[in-house]
Structure 1
Amino acid sequence: MPQLVRTDRTLFYTTVVMTCFGLLMVYSASSIMAEIKYGSANHFTLRQGLFLLLGLAAMMLFKRLPYQALNSPAVAFAALGGAIILLGVAYALGAKHRWLNLGFGISLQPSEFAKPAVVIFLAYFISRRAKAINNRHTLLPAALAVGLLALCVAIADLGYGFLIALTAAALFYVAGLDRRYFAGMAVAGVFAGVVLIAMKPYRVARVIQFFDPKYEWVAKVDQGGWVRNYLRKAMTVKDTNYQAEQSKIAVGAGGIAGRGLMQGKQKLLYLPEAHTDFIFAVIGEEWGAAGCLAILTGFGLILWRGLRVALNTEDDFARYLAAGLSILVVLQALINISVVLGMGPTKGFPLPMISAGGSSLLATMATMGILMNVSEHHP
């Protein structure tokens, strides 16, 4: 094993700066709503601060624990199986969006912890079968395992299932999977996506309103208006594009330098979920294009450090682990930002390390700790 070197300062300081900046923006985006709803402007900030401390502890734990400890069948299959069981328990309890209530006002989102679990499993499995990656005896078991986890997640939360599937596909690409298999996986993924969207009328409504907001194309097919009326009854809000429109107004109002910290207007009850899924819009309004570019630079640094290890190490497990974890974090960030900018249908994705959300912050910081560990062993 390569000799352990000192802390990867780029990854460490990038993570610390982004999480602290996230805490600041959570306060800016939520203080007024928290004051109105809970009587305390610090309500969401204090919760986020608590999970930030827990996340730092998790990050340092995984940073110090040698990453090779994860390179075992016991850990790999326990991570995958544990995620599936946790999701199953949440589903059996009827938890909305698979949130598990732990009591004391604290809840857990199992989907967040399923993401690094699938990367650990695939890094272990592919590293063992890297030379036979295009063998059906390698591909089929891995595809079934990942597909099962993605399906368990996607039944209640399609976006997270999509993210897991894309991350797995990226790892298979790094491993050298033949293009013909990607074509088959794409067809299967599209079919599964269509079925899962059709299962939930509100998902159908979101997709249709994104591509056809005025139902002009739908009206040509459904002249009686039955489809439109059915979808409207299924929607919890009248206009599923409302958040995206308000977020684009916020980003556009920020200009180059922004209005200034705490000076944003759209968060004043115009933009729903301003401190969670749409916090990037608040950053755009208060910090302008410069703030948005700084966030993108931070995620770019994370991707660079992960791919740097993947391209230079001779340790297969380290290669797939570093590539998978960095791609996972950055891919989620890009999906969140694309939704905020109106480039995709509205979907509840937190911006890693920035958005309010204890499960997301805790899982992401544990992920960053593992990534730092791998990077420090492979300078």
Structure 2
Amino acid sequence: MIPYGRHFIDEGDIAEVVKTLHSGWITQGPKPEEFEQALASYCGASYAVVFSSGTAALHGAYFAAGLQRGDEFITPAMTFIATANAGVYLGADPVFADIESDTGNIDAASAASLITKKTRLIAAVDYAGHPFNGKPLYETAVKNGLVLVEDACHALGASHMADDGSWKRTGSCQYSHMTVFSFHPVKSITTGEGGAVVTNDKDFYDRLRLFGSHGIAKHAANFQYPPDGPWYYEMQELGYNYRMTDFQAALGLSQLKKLPLFLERRRDIAAYYDNAFRGNRFFDIPVERDYAKSAWHLYPIRLKEQYKDSKRNIFLQLREKGIGVQCHYIPVTHHPFYRRRGEVHLPQTEDFYQRQISIPIFPALTYMDMEYVRQKIYDVFENMPDIDDYDDEYDYE
């Protein structure tokens, strides 16, 4: 089975992890800070804080933004559940905006229409690695006194065009107050599990640092009360143990050096698929708008109108032929937990969900793999049976 995504670990990565394990530092050593500095430098941001997962990083970003019980935050439903869950952890209520029909990213006009006196934050997702259209949404957020968090868990290495025509990396925070990354194995780089928040705001940075380490301050300059002695520390907020280990950070540092090669490979694969599938009569290929350079975390095809009712059939046939397609995503609003919070009308999100299938894209994908994917996709579409008679018990994991 060719999966839709897969990590790439080489002997250099393994050597860096082993070296760190031999160093005597397992956690709370120097490597996480080294990784933070390297990540901030890569993105062109002032600060970075690493976390134990992308979900933990989202939780930290929302906390730093001041999101709390009784607040509302706006986010798309076409995302992994963590984007919404992280706000619910803090007692806030998600309000779901619709998406652009081609990119799958949050629709700025839809988001703007949902702002109320309770709104504290907007979380914009860079779906599939394609940067959201940042400027109009950022201007809306600033005008209304809101914090804009960019969920770029798909988009490390992506870029957007700045006002002066130059290209800025995702994480430079030109059009966001904080940007969140994930280092899950299928993402741009991996630390096993892990995440980070980058920002240019010192106050956000300080709150992020506090939140990820039990809410504890250890430096005298940050104490709220006179210290009892050199052993003194203060728990100032209800934080969490969201720290990244040293050996994870060592892997992250090694992987970050390979990121340009990973990105180049993903773009080559996307270009191959574009050439192979452009103009076909079965599905639309993903777009890359003029203002964006995607990180190509996913390659999401969208079935044409006459084929969207056959999604399940197509999906199962592709799986049977050894292509590990996936669906990104079941809308957050479809899950029982969120259904109990009330019905939401999101026509573009629903249509996108009915059409979308992710096909394999990852750096280690070979030319033979890509050619196999191309051939089998055309085989399935050109020979679709009239009746869907596949087993309802099929494993979708």
Structure 3
Amino acid sequence: MKISVLGAATTKFGELWSRSPRDLVMEAVNEALDDSKEISLQDIEAVYVGNMLSGTLGGQDHLGAFFAEELGLHVPAMKVEGACASGGLAIHAGVTAVSSGIYENVLVVGIEKMTDFKPEEVAEALMGAGSDPERDAGASFPSLYALMARVHMEKYGTTEEDMAAVAVKNHYHASLNSHAQFTFPVTMEKVMESPVVSSPLKLLDCSPISDGAAAVILSSKIKKTGRNIFIVGSAVATDSLGLAERDDLTTIYAAKEAARKAYKMSGVGPNEIDVAEVHDCFTIAEIIAMEDLGFFGKGEAARAVRLGQTRLGGRPVINTSGGLKACGHPVGATGVKQVVEIYRQLKGIAGKKQVKGAKLGLTHNVGGSGATAVVNILKG
């Protein structure tokens, strides 16, 4: 399977109070079309919109028709929802549609507008991705990932400083990304001294509430000029909604299974990946992701971060965009943004954060505390 990425773009992520979802999507789509250089809006045969919270926070669930109308299209259009993996699922839906032969060109959009609402409203809405017992207990995603962090610390000796190193690295990468929400570096001391949200996770261990959009054009065509970038593997897996039903809190089974399928589909292994965008909603999540994806053995990822192996100049480089932690996390847009970032890396147009010689890239998008996971593999 080879699906061409004809064009890709993302808006700036952040607290975009003066921008509407319409504005953000139109910006991302127009830039993706400009990037493709070989396709127009009229060539689009289907639209997939990755979004989680439009109904809960915005009162509008009919996003396929909503954005098709905005774009002036009368084509099949649908919202794709999988909690914080909605963007990755929308990419997977687009890949499936093109590879089936039903459509030649599809548009995938990820969008979320979160900062117009109170933090407690957003937190409650996000827990729609949790289990009933977790909600009944008053749990939030920081507290659930804090539980995962505690078990990882006990089992593998992971420290709070190890997790802080993830934030330091991702803020450094984001300082090279003009589209990131936080374009400034942070020190280890600043992370360690930030307020505790849910021990051991501190404020600077957590991704922010964000607004933003991203767009990708997928096609069975290949570009006539320039470097072609292909999605060569795309897989999804699921697990229990709640943590209590899982055998091991130091791994996300759905991510391991999606990665296994994507590696098999693409014919590559984890040791061949040059650059990856992983779902670091919390710093512990990046450490777990690197182990689940096979980049490092169990209990080895934290040390790799501390040694700088996943920073620009190392291999594999993780979260050149700044990740969810520093680039921002508009939940429906994140999985699409990840593909945009890897696409730009493989084309060699990632600017100051370019990974030299990058040929293979991976995206890892997780919904909830791991009930859904999507892994996409791209090749230049």
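Laboratory data are not the source of any read-out in this text; all were calculated from the coordinates shown. Note that this is a predicted model, so its numbers are computed, not measured. Cβ atoms are built from the backbone, for glycine too; each structure is taken alone.
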(request) State the single structure among 1, 2, 3 that was used to calculate distance in nm of label points 7 Å out along Cα→Cβ at positions 28 and 244, giving 1.9. (result) 2
(request) Using distance in nm of label points 7 Å out along Cα→Cβ at positions 92 and 268 as the calculated read-out, with 5.0 as its value, let me know the right label among 1, 2, 3. (result) 1
(request) Kindly point out which one of 1, 2, 3 the value 2.1 was derived from, the read-out being distance in nm of label points 7 Å out along Cα→Cβ at positions 68 and 332. (result) 2
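When Rg and Dmax of the Cα atoms in Å, for residues 108-163 alone is calculated, the result is 12.3, 38; to which of the structures 1, 2, 3 does this value belong?
Numbers: 1: 12.3, 38; 2: 11.6, 35; 3: 14.9, 41.
Structure 1 accounts for this read-out.
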(request) Can you spot which of 1, 2, 3 the value 18.2 was calculated from, given it is mean count of other Cβ atoms within 10 Å over residues 76-83? (result) 1
